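Heads up, there are several structures right after this.
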Structure I
Amino acid sequence: MLEAILALVAGLLVGSFLNVCIYRWPRDLSVVRPRSYCPACQHPLAWYDNVPLVSFVLLRGRCRHCQGLISWRYALVELLTGGLFFSLALTHGPTLVALKWGVFTALLIGLIFADLEQQILPDELTLTGIVAGLLLVALAPSQEGVVSLLLPGEWNPARRALFEALISGAFAAGLLWWIGLLYKVVRRREGMGFGDVKMVAMIGVFVGFQGALFTVVVGSLLGAVVGLSYTLAKRKPVLTQELPFGTFLGLAALALVFIWPRMA
């Protein structure tokens, strides 16, 4: 239980940093300087106004200086990251497997909310995630997928996991790229950005061939359901709206990590 509590605290801190990334990277701002500030009045925040989750509750969701409302996203990201880190520690203990899924979870949360707010999937998360994923799957291999059936039997688990991650990431990216191209040919308009392709490549690296396919299918279904619901509620054609597809992909991938028990 001590490991899980420490993971909770670590998750709250990571969530606080993710909030900075979610706000700044889509706007091409540095996450290092300047220090944290109120988006409304630009006043720098003191350390005691920047304690994850606690400060939001004590300040009742308002800036101490201008009394402007603080977005619910800040508390939600911190709470979600902390809670999921806690769950991973309970399930896997202090292991490399828990570290791998913790990194993956943090990347997904950052991408989900960045796309939801700005409809941008920062390269700092997707491309860095691909590199981190290749390293972590070699250190903490998951159960072998269908790609491993084609690999030489004498390869060690790390080598097999790395090769499967590369193939799975390339497959996922290629699949989504072709879907986007087909949509463009049929509808004569862009259906998704290249950020979605890079994001699904990162997901494929972490979760393998089957997981990537699950994510693309479930993410697409989520997007279709939300789009149809929007059409019925607003009485506007969904094809005229830009939906945050990366958000749906991220939600599907998160569900995969925490619902598919055999994956790790």
Structure II
Amino acid sequence: MALVENATKRKLRANQLALGFSVQHLRTSATAMIAAAGDHDWLFIDMEHGAFSIQEATQLCLAALPTGITPIVRVCAGALDEGTRALDNGALGVVVPHVEDVAQAKRVADAFRYPPLGTRSWGGPPAAYGYRPPGNAEAQAAINDAVLIVAMIESSAGVANAAQIAAVAGIDALLIGTSDLTAEMGISGQIQHPRVQQAYETVGAACRANGKVLGMGGVYDTEAAARYIKGGARLVLAGSDHAYIVAAAKARAEALRKMG
């Protein structure tokens, strides 16, 4: 069986926008289908802030594989082992938060790439091959190329070290966690503050210089999102399950109440 295509990585390689559907509350096998119906490209399965077990996260990944929606899991910064388990069981990408220096970036890249690029362990036939891979060497090389490994930049130190982080082989994208970045800067929530704009310019330049992708998270204001997308952000968290549900429910309730 052929390896499931990482459609999000294909889009990013073509410099196209890839929109992420953040998942914190949904648990059903329809989650990826809902994201597809809403014209998104990838699931951001949040094990850092969502109350997911590895079982629940990987079930979402497995259900996503046939849909064309890319399942990507965010693990906690100190839980790289959960990232490798997610990759073995359906994920096509991993996001690691709070990456601040080149040493951390190298640990991330090393953990999620098979030799000779890293030290990821072969766990047997992977889900991304429908459990029917070719020989180990061929499968490992193909999976190394297919998975998307993302380092989140969420501090002033991460911004300052963005050029070195972006230069690490095996890191595909640097995603700015704008909410945490503004909090760390002492300007919490001010996503268009000049210091945040400068951070996007700095990280974006680092990505361009190293052939990596700039990502954007925590920006849900249309004007701000337009600014950073025009500045080069392509791996974009568009919104979350709970925010979408509440916004739609509130709009519907307001419309109906006006009728009464």
Structure III
Amino acid sequence: MATLTGTVALVTGASSGIGAATAESLASLGATVVLAARRTDRIEELAGKIRADGGTALALTADVTGEADARAIVERTVAEFGRLDTLVNNAGTMLLGPALDAPLDEWRRMVDLNLLGLMYCTHAALPYLLSAAESSERQVADLVNISSVAGRFPRSGSAGYNATKFGVTGFSEAVRQEVTKRHVRVSVLEPGAVDTELVSHNRPEVQERHHQRFAGTQKLTATDIADTIVFITTRPWYMSVNEVVLRPTEQEN
């Protein structure tokens, strides 16, 4: 059975949904996990649960839209545990609606979190991931970026979100080409509809349209995405899963 014992993983957006499920899944395989998010009570509760189950976890309150916070969680992780083997850039928001008369603040929020926050964390983490890949018995480290089908397929009513997630996909591939020879694997996940809190970030009329669109569709679960991340991070060093598109079976686009 695959194991991540001896590795250290930092997961952003770990207070709920995909981030929380991923942290639990990595910890169950022996990884030390650092949970980063703005909601302190949520990540402290999850860290306590992981420790109660025999794992090692640290909760760090942070808003990765700030470069200082993004760097601080990486530096604190390495200071506490001596290394960083896996970064899962999961923190993000999805604010949908027509481009015409769109609230520009929503676009700014998505750029700041979905794109810049991910870039800040990656920038801070890359030297440590490279070091871990060079010194580890596993001979590899992992950067996993959570994008969306919106980062691969444009859709009417999703222009701002598309822009940020296309940015994540492009950024991930460019970074991959820089570091892959040094055994840092870069993976981008592009889920379709997942049953998380993400839709609740939207204005009521947008939420209603989304619910109508997926009425009767069995969405993916956060655990489905976490399982995929476990698959990615437990492959042998010579196998890199660069891009995965995951949709509910009944989702057309």
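All of the numbers you see were taken from the coordinates with simple rules; none came from a lab. Because the structure is predicted, anything quoted here is derived from the model rather than measured. Cβ atoms are built from the backbone, for glycine too; each structure is taken alone.
Where does the value 21.1 come from, among I, II, III, when mean count of other Cβ atoms within 10 Å over residues 34-41 is the thing being computed? Value 21.1 for mean count of other Cβ atoms within 10 Å over residues 34-41 corresponds to III out of I, II, III. Cα extents along the principal axes in Å computed as 51, 39, 37: which structure among I, II, III? The structure behind it is III. Look at distance in nm of label points 7 Å out along Cα→Cβ at positions 122 and 218 for each of I, II, III: the largest one is in II.
Set I, II, III, criterion mean count of other Cβ atoms within 10 Å over residues 66-73: the highest-scoring structure is II.
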